[in-house]
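Some structures to go through are shown next.
What follows is calculated from the coordinates using simple rules that are stated; it is not laboratory data. Since the structure is predicted, the reported quantities are computational estimates derived from the model, not experimental observations. Cβ atoms are built from the backbone, for glycine too; each structure is taken alone.
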Structure I
Amino acid sequence: MRPVPPLNPLHVFDAVARLGSLTRAAAELSVTHSAVSRQLATLEAYLGVELFERGPRGVVLTTVGERYFAQIGPAFDAISSATATLKGSADGQPLRLCVYATFAAKWLMQRLHRFEERYPTITIEISTTVSPVNFNKQDIDAAIQIGDGNWPGASSEFLFADVIEPMCSPALLKQGPRIKSIDDLKKHRLLQSRYRKRDWLDWLHAQGRADLDDHVRAQKGIFQNSFLAYQAAIQGMGVVMGQVQLLAADVKAGLLVRPFESPLKRDDLAYYLVLPDGRGHSRKIAALRSWLIAEAKASDSVVGVDA
């Protein structure tokens, strides 16, 4: 086991020895004069030697203290230099953001140019995953996740609610069978994705139509992700349970229509910006946070969602 003294008293010793004054050391460390004295006494008691001579004009290093400072002083210089280099390197690195692929394609990428225009010196590096975020295992600075707002070891910022409703292409409505009522869904393929298999059941139950559960469960060819299911709907392959926020641009462009205009807002699910606890949030994170919140509010107003 290495004979390492208490680090806080050692830090105080370095400051006093370097500045030659308890008062100046206290000011640099933002502590009181008496706190500095106590820390020095703790270190001297641990080492069993006197490091300073106290006098009316202040403190002076003893011969032992001079030798000790000559050895540990460069160590603190190295720590300070390494920290400054790391922080400088981090400031110049991209902001690493992890999101779902569908969220990136259908929401984030349509807006990211506005972030770049507003913050031209900040580069965002985007990665995608469907797994729950784990900041201890993933080399990322922030994530956008869907959930209830609670992630272990992380804080979250609400962006917008998870709102769903059936959508299909105008061509599908034109060629038929018609979709005038929920019963008409029995004549259509209901498109689903692997990670949102409960969407149809939740919406139908909210409409009081649990009798269609068997029709939903009988559907074949579940897509790997929501993006593929949405593209299949655009191509007229069936009716998809769409996320209103993510598909707002496709609806506006006339690629998708909402035959029922009866959205279901989930109370237990929403999109959040998730940030790791225990890390200092840089100006890049602050910029991303404020921009995302503003964009989310703007998209709420466009699609008429009350968050």
Structure II
Amino acid sequence: MSYIRVSGRFEAQLAVLTGSDNIGNYNTHATGRIVVPTREGFKPYDVPIMTGNSLKHWHAVYLAKAYENLGGSKINELCKAGLGLRGYTVDSTLEGLKPASSESEAIEDVCNDLHGFLITRKNGKQTKRDSLVKFSLASPVLDAEVLEYVNRFSVIHNRVDPLTQEQQMVFKQEYSSSPLYGFNVVMDLDYVCRPMYEEGEVVCDQDEVKRRKKSSVLALLYMFTGIGSKQARALPVARVTEVVSAVSDRPVPNLVHGSYKDYVQGSLDTLAAFTKATNTDMTVICYNAECKSEGVKVVNTKSLEEFFNALIGAVSK
């Protein structure tokens, strides 16, 4: 099964989910405006967020780690180093970049394959590949009670001047805390090792395909136990609280974003309606979320170990 949908929630305290601007020695946290219904009507909130691009970056970083741990070798130095430079051949090095001449050549590298690229050329032609892994922005749960406790603040940091080793350069970094964030992930792994926009054969054997799919799922485990964020000054105090996932051998609708209060039942209703209309084989796997549905097969788990064993097992079919 190659189509994976994931939605869920995590708690993040004392974290820089996504850095934003620099104003002198003041580093700001990324924010967004959301609007929620209250008894008095609708109320806007400016809240700290985590961008989908940031989540995608950390998935690529952890994908490389998981892939190498599973014995993968088709990975260039850019991917190993967690750099978001795409479109270079699998044998490229940090000092010797070799632009790929085709999509088939580029996707021999695991990061190009899973996270896409765009190569522009002087003659105006482009070689591109869409990312097989997509993330929404993560935002606090859309509930006035939760949002009243969302906080954004700054912390003073000192660092030694590298030239004199004596003077202290003082700067401030914004952090945030929230009781509950929601997120959403789409993974279309049917094109793993297979070109999208040009004619060509699968560029790796079936064992490599399975390794890349498994690595993509395991990268989520790294994220769930660390929450990708700006980690240079402090790892986040964070944990995933609940997750709903759907796995199928055919494209299925996206799940309801975890920021909505009723996202679990909303997701199950959507999947049940789709399954009934299309007779699609699908498995829903839930962690710490009471999933009940008569329309789809549901597996409830109480630990991340159970959850990921079930998810990897479904993807491996």
Structure III
Amino acid sequence: MSHLFSALSPDTVMSAAESVDIWPAGEPFALNSYENRVLMFRDDEARSWVIKFYRPERWSDAAIQEEHDFLQELDKAGVPVVAPWRNSEGQSLHRYAGFRFTLFRQCAGQAPELDNPAHLYALGEVLGRLHKVSHRKAFQHRPQLVLESGIENARQRVVQSQWLSQFQQRAYQSVVEKMQRLLASKALDSASLMRCHGDCHLGNVLGRDEQFTLVDFDDCLMAPAIQDIWMLLPTDDPDGWRAQLNEISEGYEESQPFPHDQMSLIEPLRAYRLIRHSAWLVSRWGDPAFPRAFPWMAESGYWDQHIRQLEQQCLQLERPIWLA
């Protein structure tokens, strides 16, 4: 059976752009994206565009529109993001040949250097400004980060996938159950949740000359503020992360108080991400882009390594370096 993105040929991509009166001057160039399909092209006026085709049935129209409206709200508030292009009728979500898509002006640049104090301070400034706007209201159609149900859902997807040997299944079940016990007291207070980027790693921050822009809000959700910060902190340098955190927090506090009280959530959030990442790979394996990008996942050694990683994470949950 052909995959749902198999009909997304270069001709289809260009025709989709033309359907909203943007005229590509050449074939599109595919960017690294697996959940959706994201491509770049130049139009007949030499402007660079990014066109994003949403994975069918993942998000509702309302959830996608809420992402777009959040970006527009941030853009109007002066937060450096790339808001989606809207047509003369104000529409940002478009349809062509059974696909939903949107367009963004290309944002060029490089990721910040985490060993550069000026970059860290500037990054903290951007995140503080983001969260100052985020507090204004809540998402109604985007998800809410819930540790317990998110981990349980991921566990079930992995166990039911038949990717693991019987021995690996027992080991995986055991370590995840231990992790769930350790996290039992870490339920997130709904009052602390806010609109967050959700996937704020270095690949989603672009810029130059200490001016950085946040991109790819596809995973935006209601979460604690620290969700947009912890992925930027190193774990292999107990002394270094304190210095880096100091720079980020100083920049952040140009807009609002830094969420120091949420530091105890870093390792629970990391555990959540580790478990859900493997479940995501399992659930998307039927997409031809995934075996090409993650061939090592089909090897038994991947699951042995993943189980050891989860065991190490349990140790971090018991003795987090962030609270030392």
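Among the shown structures I, II, III, from which was the value 4.2 of distance in nm of label points 7 Å out along Cα→Cβ at positions 117 and 157 calculated?
Label of the originating structure: III.
So distance in nm of label points 7 Å out along Cα→Cβ at positions 93 and 213, computed for just one structure, reads 2.4; which one of I, II, III is that?
Of the options listed, only III reproduces it.
Given structures I, II, III, which gives the highest value for volume of the Cα convex hull per residue in Å³, for residues 133-260 alone? Write out the running numbers ahead of the final one.
Details: I: 133; II: 184; III: 165.
For this comparison of volume of the Cα convex hull per residue in Å³, for residues 133-260 alone, the top structure is II.
Thinking only about Rg/Rh (Cα atoms, Kirkwood Rh), which of I, II, III has the largest value?
I
Matching task: 62 is the computed value of volume of the Cα convex hull per residue in Å³, for residues 141-188 alone. Pick the structure from I, II, III.
Only structure III yields this read-out.
13.0 is what came out when mean count of other Cβ atoms within 10 Å over residues 5-12 was calculated for one structure; which of I, II, III is it?
Of the options listed, only III reproduces it.
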